[in-house]
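Structures given as structure tokens follow.
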Structure P
Amino acid sequence: MEHISLASQVIFHLGPFPITNSIIATWLVILVLVMIGLVATEKVNIIPKGIQNMMEFVLESLLNLIDSITHDRVKSRAFFPWIATFFLFILTANWMELIPGFNAIGLEKLERGEEVFVPFLRSANTDLNTTLALAVVSIIAIQIFGIMALGFVKYSKKFINFSGPVEFFVGILEIISELAKIISFAFRLFGNIFAGEVLLVVIAYLVPYVLPVPFYGMELFIGFIQALVFSMLTLVFMTMATMSHDEAH
């Protein structure tokens with residue numbers, strides 16, 4: 001049976017930096033998205049067709065979805081690049097791992113005294129480092145939008161408020177809440193995608209060819225849902241961060 005490793009595995013070193021199979025997969029996701037963007041915008045037609053039509057549909061649907069949360073087109077346009085990037089990157093990474101042969105090509109390496117198979121590619125979101133990085137970027141972006149909308153002093157009072165013991169305690173809880181969001185974002189995405197990968201490996205080993213097919217369909221759906229959940233939670237928190245106390249209540 002294929003060796004299942006919780007941590008991503010090193011393929012080669014770039015100077016002192018180890019390059020893992022999940023990093024290579026991340027580069028591949030970025031390359032695919034850049035190529036799609038270049039092809040879609042190479043010759044823009046007034047009446048879109050082909051890949052331009054598909055991308056316009058996806059992006060317009062995302063913008064309308066963002067509008068339904070913010071109810072403010074100015075905010076929607078400000079949030080859109082972040083939300084669209086999170087959604088498209090996570091979705092592409094999740095679906096790319098379902099391509100037949102994605103993690104079937106690799107090499108044999110000696111680990112802890114035994115030969116194990118190390119694939120050249122491993123889904124970016126099955127590496128906790130990737131999901132943690134996405135979560136950190138998301139939370140930092142939320143704070144930046146909050147400061148831009150309310151001002152540094154007013155926004156910082158959400159976390160540091162000495163006007164009273166209750167306000168000070170609530171501020172501490174807000175800091176803990178922001179840190180908890182990072183953990184929640186990272187582990188939710190990592191856990192669901194890694195569990196799906198393990199499930200497919202086990203099912204393919206036990207009953208190959210036929211039984212894995214419906215599970216592939218399920219993983220397509222889960223990959224989409226996880227991309228949507230991460231993006232929409234980021235959007236909701238961005239919207240809340242840019243609301244004044246009066247608007248929030």
Structure Q
Amino acid sequence: MKKILFTLLIVASAGLGMAQTATNFTCTDCSGNSYDLFTELDAGRVVVICWVMPCGACIGPAMTSYNVVQSYQSSNPNKVYLYLVDDYANTNCTALDTWGNSNSVPQSASSIRFSNSAIDMMDYGSTGMPKIVVVGGANHTVFYNVNNTVNATALQNAIDDALSATGIVDLSNASGQLTVFPNPAADKSEIKINLEKSSEISLQLFNLQGALVKDIYKGKAAAGENRFDLSTSKLQAGMYLIKYSDGDKNSFVNLVVSH
């Protein structure tokens with residue numbers, strides 16, 4: 001029995017030692033929006049990256065990946081995303097978009113197109129048509145990495161593991177405790193937080209490169225509804241992250257500035 005347990009410990013330790021870490025990138029998608037992978041993961045999101053040629057052999061696995069990601073949109077809104085990426089960034093966005101729309105992988109808020117060499121499949125070992133990885137968690141872990149095919153159950157299990165590893169409670173999905181309005185914002189926006197008890201909190205604004213833009217509020221907040229004004233008139237148009245922290249948990253919500 002001791003020998004069996006010792007063997008299992010060795011196997012488990014080897015598995016942990018082989019855990020792969022994602023490689024960061026900062027680039028724009030086909031709509032011109034900027035993304036920084038580690039910022040997305042730090043905000044509690046799980047990203048499924050699917051590289052395609054695009055080609056006929058890519059259709060089935062890409063469709064499966066899209067459908068699995070879509071299945072999370074009700075239970076985990078704003079948490080799980082599909083990045084459909086041209087393999088070597090030598091297919092333009094128009095052609096990639098046409099291929100995706102023609103093969104039941106439409107673009108949406110949770111299904112995003114990229115044709116950018118910054119997202120390099122070689123960062124995750126050998127190439128594949130398609131190649132699919134799942135990344136998430138505070139440690140930017142790779143939970144799934146396959147070439148040429150995909151298993152829907154294994155993909156779903158990997159996403160579940162990644163969601164469990166985020167360690168972030170999203171207050172925006174918890175009975176409306178945290179809201180930002182208007183969003184998109186032109187000159188100003190108002191943040192509302194409902195607290196069960198009086199707490200020391202902080203609100204900070206970050207850009208998608210992970211840089212702190214401003215401290216919105218730090219201090220005591222009363223139980224019940226709290227409102228905080230955020231001036232956006234001098235901010236560049238684009239997407240930002242509002243971070244809420246009370247020392248026990250963190251939450252991130254998107255804010256779009258559009259002048």
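Assorted remarks:
- Mean projected area of the Cα convex hull in nm², for residues 61-140 alone derived as 7.2 - corresponding label from P, Q: P
- Ranked by mean count of other Cβ atoms within 10 Å over residues 157-164, structures P, Q are topped by Q, which has the highest value.
- Which of P, Q yields 21, 37, 22, 13, 6, 1 [P(r) over Cα pairs in 10 Å bins from 0, in percent, for residues 53-108 alone, calculated]: P
- Read-out helix-only ellipticity at 222 nm (-39500 (n - 2.57) for each DSSP H run of 4 or more, over all residues; to 500), computed value -7000, structure in P, Q: Q
- When relative contact order in percent (Cα under 8 Å, 6 or more apart) is computed across structures P, Q, the figure 25 traces back to P.
- Structures P, Q were compared on Kirkwood radius over Cα pairs in Å, and the highest value belongs to P.
- Among P, Q, structure where distance in nm of label points 7 Å out along Cα→Cβ at positions 117 and 149 as derived comes to 4.9: P
- At a computed 15.9 (mean count of other Cβ atoms within 10 Å over residues 21-28), which of P, Q: Q
Only the coordinates and a few stated rules stand behind these numbers; no lab work does. Predicted, not measured: the structure shown is a model, and the values here were computed from it. Cβ atoms are built from the backbone, for glycine too; each structure is taken alone.
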